[in-house]
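A short reminder: the numbers here are calculations on the coordinates, not readings from a lab. Since the structure is predicted, the reported quantities are computational estimates derived from the model, not experimental observations. Cβ atoms are built from the backbone, for glycine too; each structure is taken alone.
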Structure 1
Amino acid sequence: MGEQSIQAQHLLGIRNLSAEDIGLIFETADQFKEVLARPIKKVPSLRDITIANVFFENSTRTRLSFELAEKRLSADVINFSASSSSVKKGETLLDTVNNILAMKVDMVVMRHPSPGAPHFLARHIDAAVVNAGDGTHEHPTQALLDAYSIREKLGDVAGRKVLISGDIMHSRVALSNILCLRKLGAEVGVCGPPTLLPKYVSELGVKVWYELREALAWCDVINVLRIQLERQHFRYFPSLREYSLYYGLTKTLLDSLDKEIVVMHPGPINRGVELSSDVADSGQSIILKQVENGLAIRMAVLYLLAIRRTAAKAG
């Protein structure tokens with residue numbers, strides 16, 4: 001691995017990354033994909049680094065992906081889950097993390113239900129912070145792996161027309177994807193019922209559709225988001241059946257287009273709601289590739305942040 005490092009000290013959101021930073025993350029992920037294809041998939045890159053995974057919100061795929069990435073890099077790993085911790089007894093976020101830092105942790109990977117929590121943390125602790133999702137705000141590593149997957153499938157992100165459909169309002173994936181894809185030169189559109197599109201979404205420089213078929217006729221790639229029922233405190237549409245009827249992506253709908261588009265989903269999928277099983281499992285779907293690429297991207301992010309931190313301490 002080269003000794004180039006990214007400019008950002010933390011990965012708090014896509015806003016903090018330059019296009020050059022993103023390019024370097026992708027190049028580093030390319031190298032890690034080669035490592036992951038070997039019989040022995042482990043490298044000693046972070047052998048002297050201790051990383052704490054601090055999850056205040058349920059997660060399966062993201063937490064496991066980060067944990068595996070850390071272990072592939074030979075880091076020492078501490079896993080912390082708020083549901084089984086002193087947070088339940090009233091301990092504050094800062095107290096919790098300071099207790100973890102007392103164990104001499106170098107990096108913190110954090111998921112939190114409150115937007116801005118990782119940013120707060122980064123201002124108060126001496127460790128590199130990676131945002132693994134903060135409320136409905138951002139999920140930068142998901143956006144990076146999504147853009148990386150498009151690059152891998154289509155050769156480049158610049159100039160591609162990418163549609164994000166579904167529950168844009170409650171999604172942290174949507175904002176990170178819009179920011180990342182536009183930084184890399186893609187055209188971005190969003191589609192969903194008016195009640196699930198934020199009022200000022202067009203100000204992010206995206207096209208807006210309310211009809212899925214029209215949007216599909218425009219795009220090269222569709223990234224389908226799930227309906228986040230756990231974040232919805234009142235009804236935004238009459239029923240899941242009705243939502244599926246108007247905004248569900250089906251094989252019949254895809255086959256009716258005069259082109260083949262790439263289908264993505266950040267997971268977990270509500271099969272039969274936003275996506276039918278025959279689409280999720282079709283040749284147009286790169287959903288499992290996204291999972292595979294997530295590991296390489298997270299290895300790249302952790303490695304580059306560690307390199308920068310080590311260089312800063314040495315300097």
Structure 2
Amino acid sequence: MQLSVKHLLGIRDLIPQDIQTILDTATQFKEVLQRPIKKVPSLRDVTIVNLFFENSTRTRISFELAEKRLSADTVNFSASASSVAKGETLLDTVNNILSMKVDMVVMRHSASGAPHFLAQHIPAAIINAGDGINEHPTQALLDAFSIREKLGNIAGKKIAIIGDIMHSRVALSNIYLLKKMGAEVMVAGPPTLIPKYMKEAFDVRVEYNLRNALEWCDVANVLRIQLERQNQVLFSSLREYNLAYGINKKLLDSLSKEIIIMHPGPINRGVELDSDAADSKQSIILQQVENGLAVRMAVLYLLSGGREMNN
């Protein structure tokens with residue numbers, strides 16, 4: 001099994017067959033993770049550096065665990081505790097790390113395009129773990145895996161992405177992936193949080209009424225309000241946002257059908273999602289976290305050349 005790309009910089013660069021290959025490989029790794037011994041030697045002798053220039057808990061831990069499950073040698077790098085804090089450039093940092101003979105780099109950076117810049121300058125395989133407000137490809141892949149696992153297929157399904165579309169790299173990667181795999185996509189939220197160009201540029205539906213969006217969709221992927229990326233006031237208050245766009249169990253129960261609730265995390269409970277909805281049987285948020293490990297194992301495995309999985 002081979003991908004058509006050397007790096008995973010974004011979903012935009014993948015062909016549908018790449019996505020299918022990653023999801024199918026993740027299915028096999030999910031079976032591995034159910035075994036008593038969850039470790040396979042597929043990436044033995046492969047050295048991976050986790051290069052996180054931006055805070056992350058879930059994504060970083062998920063990648064670290066995926067690397068350990070595949071028996072890779074890992075180096076964890078935090079920008080705040082490094083020479084970056086002393087003014088070292090991104091390229092100098094990475095070249096210093098590569099001189100230690102690193103094979104792969106998992107990178108999160110606040111600047112959109114940072115992983116693409118690296119890919120042009122260094123020989124190691126680069127995996128984008130989130131760059132600015134551009135893309136977060138492994139999140140979109142684990143979301144797709146979770147939808148496929150729950151509904152059996154992605155093609156023809158109606159997915160509503162709800163919330164802070166403007167600042168979300170998760171939204172962008174999900175839109176690219178879902179469109180490539182034949183799903184219908186809607187973005188929903190306040191007009192101030194949905195870019196004006198969405199409908200034309202991405203061929204998606206746009207909806208400003210939450211109930212209309214929920215009645216339309218099979219799956220609601222609810223996004224976090226990213227206050228740290230907003231440099232102006234885009235809605236009056238978190239309470240007002242919750243009243244207009246917050247999802248609770250009462251609202252879900254009043255719909256004409258049962259829909260699936262997803263969230264990339266971390267959840268702002270009581271803002272975009274109330275606890276009674278986040279913890280309900282319609283929610284597959286914890287399954288998303290579990291599936292993230294299998295998907296990231298699949299990506300690492302395939303970009304390393306896809307050696308024997310079950311040794």
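Structures compared: 1, 2; top value of mean count of other Cβ atoms within 10 Å over residues 53-60, i.e. the largest, recorded for 1.
Given a value of 2.1 for distance in nm of label points 7 Å out along Cα→Cβ at positions 29 and 45, point me to the structure among 1, 2 it was derived from. List each step's numbers first, then the result.
Values: 1: 1.3; 2: 2.1.
It traces back to 2.
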